[in-house]
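In what follows, structures are represented as structure tokens.
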Structure 1
Amino acid sequence: MLGLKMATDPRWVNIVEKNIEEILVDHAFCEQKAASNAISIIVQYPHYTDLVQAMTAICQEEMEHFDLVHDKLLERGLKLGFERKDPYVNDLSEYLRRNKTNSTTEGMFVNKMLFAAMIEARSCERFKILSEELKDEDLKSFYRSLMESEARHYTTFLGFARKYANGINVDKCWQEFLEFEASLMEKYGKTETMHG
């Protein structure tokens with residue numbers, strides 16, 4: 001369904017289980033960043049009314065998820081801590097910055113949508129792994145409940161990329177981006193962070 005070209009190494013969940021605090025803190029900030037991204041899209045593209053409505057809904061949902069993850073931290077006697085860097089997200093962003101075929105206004109919009117779609121797709125895949133492989137039953141069901149909304153977000157972003165592409169071959173761009181992301185996954189999946 002997600003189209004990802006390389007699955008996360010199944011051993012990743014073993015790394016996560018050794019430091020649940022780290023994955024929850026990192027996850028909380030991922031939700032906050034996703035909400036901030038939706039707000040940024042609203043600010044940049046206010047003339048796409050349907051996009052504004054969709055991003056408003058995504059922003060609200062991401063902040064609800066942030067609150068849920070924060071509650072999981074508090075239930076375990078843990079604190080939020082400080083934001084972590086996300087090298088995976090930086091690598092995706094750098095790839096799109098170098099993509100000169102999408103240097104037009106429409107192309108930059110498509111890139112922004114593909115960027116968000118990719119992060120949602122990989123997060124969804126990671127949530128699925130956590131929902132199936134974690135020993136902690138509470139967190140297993142928690143990640144199962146979040147997985148479905150990540151999948152919806154992924155399709156929302158891809159849908160808007162296609163809708164407002166204005167002649168750009170979005171499916172070709174997406175396939176190339178998926179290939180790049182697969183090459184990245186050889187160096188990720190080794191830390192207890194959502195994308196690490």
Structure 2
Amino acid sequence: MTIYKYNKMYPQSLSGHVDTLRTLMRIFRRAKADVTYSKGYNPHMEIFCSPALGLGTESLCEYVAVKGAPCAIDILNSVSAPGIKFVASFTTDDVNIAALVTSAVYAVHCAGIAEKQQMFWAKPFNIVQSSKEGDKIKDVSSKIFGVEVVDKDDILIKVACGNDNLRPDKLLQTLNSDDYGIVKQQMFIGELTVDEYLSQRTM
């Protein structure tokens with residue numbers, strides 16, 4: 001298995017998770033990558049993505065796991081879509097990053113956010129979560145792990161990611177902020193960055 005790290009920036013950041021998956025499949029087909037297909041009546045590429053991003057959130061650390069022979073980064077980038085840039089690859093055994101990731105650090109740009117950052121430590125910190133059953137109020141204070149002020153309009157915030165995901169855009173909406181930019185900087189598996197974890201497992 002090869003795991004590729006890629007940046008997902010504008011305009012691709014406006015595409016949902018399923019559309020991004022389709023775009024990645026097209027890139028691998030254009031690159032003529034040797035990708036394994038599933039068996040059965042409707043075979044499909046055996047590729048698996050890291051946890052889904054919220055619409056509009058950009059990222060410097062997305063991952064896609066691909067079963068098959070490795071493909072060169074420069075070849076993938078030569079046929080890539082606007083907003084997607086491959087930056088690294090790891091050849092490893094079967095790894096489900098989406099299931100292993102525990103946290104992520106996001107850079108948040110929002111006017112005056114430094115003055116509001118102490119609100120992230122509130123207990124409880126309630127957000128509205130929508131579902132088929134309707135809106136629910138949920139305390140997410142246990143999913144906020146750290147906040148670092150960069151300047152008056154920029155902070156870094158570390159929150160839960162993966163199976164126990166907390167979207168940073170939901171935090172900002174709770175603070176009545178609707179003009180902001182979010183870029184995922186790093187994902188973690190326990191105390192290790194995903195890159196560190198994969199480097200230890202490289203075959």
By the measure distance in nm of label points 7 Å out along Cα→Cβ at positions 45 and 165, tell me the structure among 1, 2 with the highest figure.
2
The highest value of distance in nm of label points 7 Å out along Cα→Cβ at positions 21 and 69 among the shown structures 1, 2 is in 2
Between structures 1, 2, where is percent of Cα pairs over 25 Å apart highest?
2
Determine which structure produced the value 3.5 for distance in nm of label points 7 Å out along Cα→Cβ at positions 13 and 173, calculated from the coordinates; the candidates are 1, 2.
1
When FRET efficiency 1/(1 + (r/R0)^6) of positions 37 and 181 (r between Cβ atoms, R0 = 41 Å, to 0.05) is computed for each of 1, 2, the largest belongs to
1
Which of 1, 2 yields -25000 for helix-only ellipticity at 222 nm (-39500 (n - 2.57) for each DSSP H run of 4 or more, over all residues; to 500), as computed?
1
Of the structures labelled 1, 2, one was used to calculate relative contact order in percent (Cα under 8 Å, 6 or more apart), giving 34. Name it.
1
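Here, each number is a calculation from the coordinates, and none is a lab measurement. What you see is a predicted model, and the numbers here were worked out from it, not measured in a lab. Cβ atoms are built from the backbone, for glycine too; each structure is taken alone.
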